[in-house]
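Scrolling down, you'll hit the structures one after another.
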Structure I
Amino acid sequence: MIKGSIVAIVTPFKNGKVDEKALGDLIEWHIGQGINGIVPCGTTGESATLDYREHYRVIKFTVEAVNKRVPVIAGTGANATDETIMITKEAKKYGADAALLVSPYYNKPTQEGLYRHYKAVAEAVDIPIVLYNVPGRTAVNILPTTVARLAEIKNIVAIKEATGDMKQVSEVIRLCGDRITVLSGDDFTTLPLLALGGKGVISVSANVAPKDVSRMCSLWMKGQHDKARAIHYKLEPLNTAMFIETNPIPVKTALAMMGKIKEEFRLPLCEMTPANKEKLKKVLVDLRLI
């Protein structure tokens, strides 16, 4: 169920509120472009600035709009275990196919604390769980040995690896084998991760180039490695541009340039600097996205 190109979809805003019309249009576009799954309320969806009502509404809206055509993996992570359980229960109630749980941030749990956190959520909510390891944002790394322990829990089914460390990815796959699906959490690592035995990506770049990201993953899985590699190099400037400033500032700016959403963020995120905006525009022009 969880494989291929999965878009970490943005949350469009208009006049300070969630723009459901734009979100629905994006969902239809992504499905039409061949995306393999959708993650609402992840990092790229600005979940940190959504209140509970908005968070639950975005999940419910996405599930209803997708209507079982692709899996919906709802972002439900928080830095308190009880809060994570609460949000994950709501996601299940609204029909999410799985939950993406970022490792607890700011409070910097130990490896044992991480294990107990994820175990508690998995035992409290009967839903497939995707671990999300992004130490650049959370200040804590889920080590391969901890992933291997968690892979023994039946409904912990995958991990989004956003360390950028292929040695760590290799160690996770060596220790876990088929007991857990490994997905890239950084677009620039998708192809090498697939080469190591990963199964896909939860992608930022797929917001603006869904067909290419999906095709790259599909071609690799079919053994057409040269063609997949060519798409990787084609997308390399875009993958870099998506992180020229803090995600999701560049991706929302790109989508606004493409006419798909309003260029609107919630503080403390704000618009790009003019110089970086010009760099981003050039990449989009070169790829004929605008």
Structure II
Amino acid sequence: MNGAIMNGYVALSYLDLAIAALLVLLNGALSIVFRLGLERTLLLATVRMVVQLGAVGFVLKFIFAQTSPLWTLALALVMVAIAGREVWARQTTPFRGWWAYGLGTATLLFVGTLATGFAVGLLIAPEPWYGPRFILPILGMMLGNTLTGVSLALETLTTIARRERAAIEARIALGSPRMEALSGAMRQAMKTGTLPIINAMAAAGIVSLPGMMTGQILAGIDPVEATKYQLLIMFLLAGATALAVLLATLAGVHLLTDERHRLRLDRLHLRSDL
């Protein structure tokens, strides 16, 4: 369907979206033919995506019209809270109690605020500085990428600690402090947590055009200017992910041990126990 050109971009109709949505049926057909059993999951995921994105679109339209720091802060906190829940949900052995949710949320809140404030307050410097059109999209990209790194790092750390319990406790028994006893698990956790953003940076521009750059080009922005913004975002994502993974891993090591440097796997919950 031919979309109308509005302010340099081609507007899509609801009919265009409906036709594109038919492609999802291909996934359902593959699931049925090969008996994958994913039809229900696919249906629920599709409905959830449509509802969430539709709701976010209307919410952002309202908040952009208000240009209020309070509305911007409110939505930002909701985004952080949901991102923290996603970190918890992606782990097979999360920590017990408040830390099951609090560790990821606190890490994302600190890193997301730092990275977004650095980008908006120092580099982009829009007027007004609290403009939601800049803060919320950048924060969303920071959270979306760093939560993946944090969840992978924590999952790797707890998995290795459980698998290599005997070796870790032997090092502690021989006098190694907890950081030294868990150094191997820490290195692997941080490596695993940072690999996704490294892979994304390596593929950007050659294998794929990143989402922000593609969106700006489709909106009629000069490709060179779109590239500048994408480079800014990739640099921010790299720094934010590295810092978030480091903080989450260090905090995870402290939660996996006590003040006497004993390994405390009893502080973990198997997903089946939840």
Once mean count of other Cβ atoms within 10 Å over residues 75-82 is calculated for every structure in I, II, which label goes with the largest value?
I
Say we calculate mean count of other Cβ atoms within 10 Å over residues 139-146 for every structure; which of I, II gives the highest result?
II
For Kirkwood radius over Cα pairs in Å, for residues 51-162 alone, find whichever of I, II sits highest and give me its label.
II
log10 I(q)/I(0) by the Debye sum over Cα atoms at q = 0.11, 0.17 Å⁻¹ gets -0.79, -1.39 when computed on, of labels I, II, structure II
Comparing structures I, II by relative contact order in percent (Cα under 8 Å, 6 or more apart), which one has the largest value?
II
Starting from the value 30, 25, 17: which structure in I, II was Cα extents along the principal axes in Å, for residues 123-186 alone calculated from?
I
helix-only ellipticity at 222 nm (-39500 (n - 2.57) for each DSSP H run of 4 or more, over all residues; to 500) computed as -14000: which structure among I, II?
I
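Bear in mind these aren't lab numbers, they're just calculated from the coordinates by the rules spelled out. Note that the structure is predicted; figures quoted are calculated from it, not measured. Cβ atoms are built from the backbone, for glycine too; each structure is taken alone.
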